[in-house]
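**Student:** What follows are several structures.
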Structure 1
Amino acid sequence: MKEVKLFCFPYAGGSAVLYNSWKNLLDPAILLRPIELAGRGSRIAEPFYANIPEMITDVYNQIRPEIQNGPYAFFGHSMGAMIAYKLAHLLRRLGSPEPACVMFSGRSAPHIMRDERKNYALMEDEVFQKEVLELGGTPAELFMYPELVNYYMPLLRNDFMLAEETPMTEDIEPFNFNITILFGAEEDLNWEQRTGWQAHTNKKCNIHVLNGGHFFIHTAMKEVTTIINDTIRDERCGAMANRYVR
């Protein structure tokens, strides 16, 4: 298989390091490129993003030197799926080389409103912490030590603010590449929110449902990376029949 760069975007509160555990599970021809967002990890000293366009522009500037030659793909989970979606549309508008395929994980189709939308960013601290812990993916230890709370709470709140301010997409502009959608079987998303992604491509849309809740990318890591490997190995980046995989 020809080498393919895989740019991965984190969920709210996450950093590039969360994808490091995938290295030994991905095909050797897949070059893992986790993207670090401002305010965390190696960029902890940088200010948080003020808005989504600022975030997407920053991510674009990071990947721009690497997308000019050779194929590449995107994977984004939750907030990261929003980043992948917005970034792919920006690349189209700029006339830049587009990804061979994009994998959107743990997020509703962008044109469909959630039935009961929680506004995490406006919650009181105690309620916010409880709700975030119930989502999973955030170790409880982070809220046990004042120094960690002082660092992590502003980051989480800012990420949720950005993720929640995203306007719904009324005018669907389908992509001209295959997309792959991943969900946890126990996620709080209805059938329409899951299958609605089919409207966002003129090519194939492959939908996979894996065991677990919203953070199935950790609990079902081998299954997730197998899907990524199979998708990218296909020369058409996952041009299998449209289907639900259980």
Structure 2
Amino acid sequence: MILLDSVIKKYPGDNEPALDSVSLHIEPNEFVFLVGKSGAGKSTLIKMITKEEIPDSGKIIVGGIDLDYVKKRDIPGYRRRLGVVFQDFKLLPRRTVYENVAFALEIAGMSGKEIRKTVPKVLELVDLLDQAKKFPDQLSGGQQQRVSIARSVARQPKILIADEPTANLDKLTTEEIIGLLKKINDFGTTILVTTHNENIVNTLQKRVVTLKDGKIVNDQKSHGIYELSGAKIPVRRVQTPGHALKQKRRVA
């Protein structure tokens, strides 16, 4: 689904590359966390996938498309095949919740009839159908992020990229957003999430890829935990809140 092969990217004026011979293969339907300190290369890797930046060398294939052959005029069309969620929401302030989602479908060329059929279903998925007529500034941060997610999945992309989607949210809202992303993943969408949030990574126990100084230093294929040093982590289960509650009941 997503393949990076020996990708190198160095920005002008930098002594070291932002990405240094990065190779990564993400399978269809995987849920992958991308972690690392600021400057590790996470944002650059995302920009490689969305073709906001071009590698100096190496190969990138996304959803069967070799990005070497995506011409500049075709980049908007390519990006519409992806779902992308940002930490700052990027909603249109003068459009309602309904109109924000509908606008994304209009750009994709969907007919008015299809839009009227699709938008309510997507808003129901993110539990915002009752907020359809509100404007972004009338919503909480978590609700705005859910609108952003609704807009991103409305075209039913096979890949959803979420770049620090919970960075500005409280703990409870963060759990709701990650739960929503997991739900979307359960429907068959490949999910790639960059995050600094240790708790959500350790709770979900999905695949965790660690970047450090532009290199992948750890790739925990399953039951991954948040780890930045690059040390190899033995496979083990992190006790989830639900499991802890069961244990407590047994003791009682």
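**Student:** For relative contact order in percent (Cα under 8 Å, 6 or more apart), which structure out of 1, 2 has the highest calculated value?
**Tutor:** Working: 1: 20; 2: 25.
If we compare relative contact order in percent (Cα under 8 Å, 6 or more apart) over 1, 2, the biggest value is for 2.
**Student:** Just checking, which of 1, 2 has the largest value of mean count of other Cβ atoms within 10 Å over residues 5-12?
**Tutor:** Numbers: 1: 23.9; 2: 15.1.
For this comparison of mean count of other Cβ atoms within 10 Å over residues 5-12, the top structure is 1.
**Student:** A value of 150 was derived for volume of the Cα convex hull per residue in Å³; which structure in 1, 2 was it taken from? Working shown, then result.
**Tutor:** On the way: 1: 123; 2: 150.
So the calculation was done on 2.
**Student:** With FRET efficiency 1/(1 + (r/R0)^6) of positions 77 and 229 (r between Cβ atoms, R0 = 41 Å, to 0.05) derived from the coordinates and found to be 0.50, which of 1, 2 does the value describe?
**Tutor:** Working: 1: 1.00; 2: 0.50.
Checking each candidate, the match is 2.
**Student:** Let me ask something additional. Once mean count of other Cβ atoms within 10 Å over residues 21-28 is calculated for all of 1, 2, which comes out largest?
**Tutor:** Values: 1: 13.5; 2: 16.1.
With respect to mean count of other Cβ atoms within 10 Å over residues 21-28, the highest-scoring structure among 1, 2 is 2.
**Student:** Looking at structures 1, 2, which one was semi-axes √(5λ) of the Cα gyration tensor in Å, for residues 93-132 alone calculated from, given that it came out as 33, 13, 11? It would help to have the intermediate numbers written out before the result.
**Tutor:** On the way: 1: 33, 13, 11; 2: 16, 13, 7.
For semi-axes √(5λ) of the Cα gyration tensor in Å, for residues 93-132 alone, the value 33, 13, 11 is produced by structure 1.
Since every read-out is calculated from the coordinates, none of them should be taken as a lab result. It should be emphasised that the depicted structure is a prediction, and the values quoted were computed from it without experimental measurement. Cβ atoms are built from the backbone, for glycine too; each structure is taken alone.
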